[in-house]
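Values quoted throughout were computed directly from the atomic coordinates according to the rules given, and no laboratory measurement underlies them. Remember, predicted model here, so these are calculated numbers, not experimental data. Cβ atoms are built from the backbone, for glycine too; each structure is taken alone.
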Structure I
């Protein structure tokens, strides 16, 4: 699919990897709707790229439907969905006090990262399936954002790894399911990236993490993630695939 002129939705587009992706799609000529739970962040990015800001909680169907309607009113029906919104926590199964980890903490991460992504995807797919096909019979494309934690999660990452592993597991069946509608599905599993959350860590910690990456021995750049996301859109034969973007990193247990 040629990105130029098409409407795109970016969840979590107000910061980090989502912001970089929203900016890259806009640079390539997409009409971008920045969906984020933080409306101020969404507005900041949308103003810069000439897009539209939509406050959106991906776990809330009413919120999602309102955001999608707002985006469609501004840009027309979307053919591109970048699922990048997500959260992460670390919690040992048995705490230092000997008590089990709170179940609600696990459920919250699954609800946002896995169920929220599915929620956005199902609503997008239903609308996209009604559009006229483009070249090759393609109607749309969506991307999930997993993590290397889906494959080698660290101590305490049970909820995060399970949520991202769920996205990895959902990729192929979703692609097969939506093939009849000409909608492609791919997933990117990033490693350690220089995001606002990462930058909150002390410099020595960031340097140590960067040194653990075989090559290049530095944190990933958000624009590198964004470039891969854009390539998934433009390469029509990419479908049902999970791509690690990690500099050959394999995470240690701790």
Structure II
């Protein structure tokens, strides 16, 4: 099986975020980056399918040149090669635009299965995978918890997580698009041998302009203001002896909180 896994690099989950001066995004100075959690599980699922059915796993990513570090990690885990659509100016700002770029990069690729994360850790729209399937004209399933590929029969089965603790098995023909939920398995660590091999694996770079897309014609999402939630209440520490503190507290409950 030839499997393509979509991978996005996002700010690290352990990062202490600060907002930039324009309040348009986080201050990226000193921010560590990592593979989006759901995408990492999608890659793990792709590698398991490769081990069972043979074939090739290709990583497909959109991002800046610095994204190579996360891509190399995916290659070290066991992916065979990668494609990076270079977007140095962050022009790809919506799920529709991302899906259009991914679809454009896949025009010359032959694959049996496309895996993506259910949603990203930064924006969390949860739409890119389904829009990608629509643009490619492929069947798809979302929030997938288990994958059973049947390449000899030309189909794949996926277990979807539903509401209220319910699950649903769906079956569809190949090629197909699946969006993978985080936590469905144990993600492997890259071995020392894998890390050394990853340095020699191919990362094909595609300039965004090479795809011939008019991103301005697609629906756009703009962040008008990013801010931390401001607390509407405050805490006050009462000072003094017991009688003073009690009298002050009763006075505040009566006059300020109006609960007495």
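Given a value of -0.46, -1.15 for log10 I(q)/I(0) by the Debye sum over Cα atoms at q = 0.11, 0.20 Å⁻¹, for residues 60-195 alone, calculated from one of I, II, which structure does it belong to?
Working: I: -0.46, -1.15; II: -0.44, -1.41.
Of the structures listed, the value fits I.
Each of I, II could give helix-only ellipticity at 222 nm (-39500 (n - 2.57) for each DSSP H run of 4 or more, over all residues; to 500), but the derived value -13000 comes from I. The value 53 for volume of the Cα convex hull per residue in Å³, for residues 108-147 alone was derived from one model only; which of I, II is it? Value 53 for volume of the Cα convex hull per residue in Å³, for residues 108-147 alone corresponds to I out of I, II. When FRET efficiency 1/(1 + (r/R0)^6) of positions 68 and 204 (r between Cβ atoms, R0 = 30 Å, to 0.05) is computed across structures I, II, the figure 0.10 traces back to I. Structures I, II were shown, and semi-axes √(5λ) of the Cα gyration tensor in Å at 44, 23, 20 was computed from II. Given that distance in nm of label points 7 Å out along Cα→Cβ at positions 156 and 188, derived from a single structure, equals 1.8, which label among I, II identifies that structure? Comparing all candidates, it corresponds to II.
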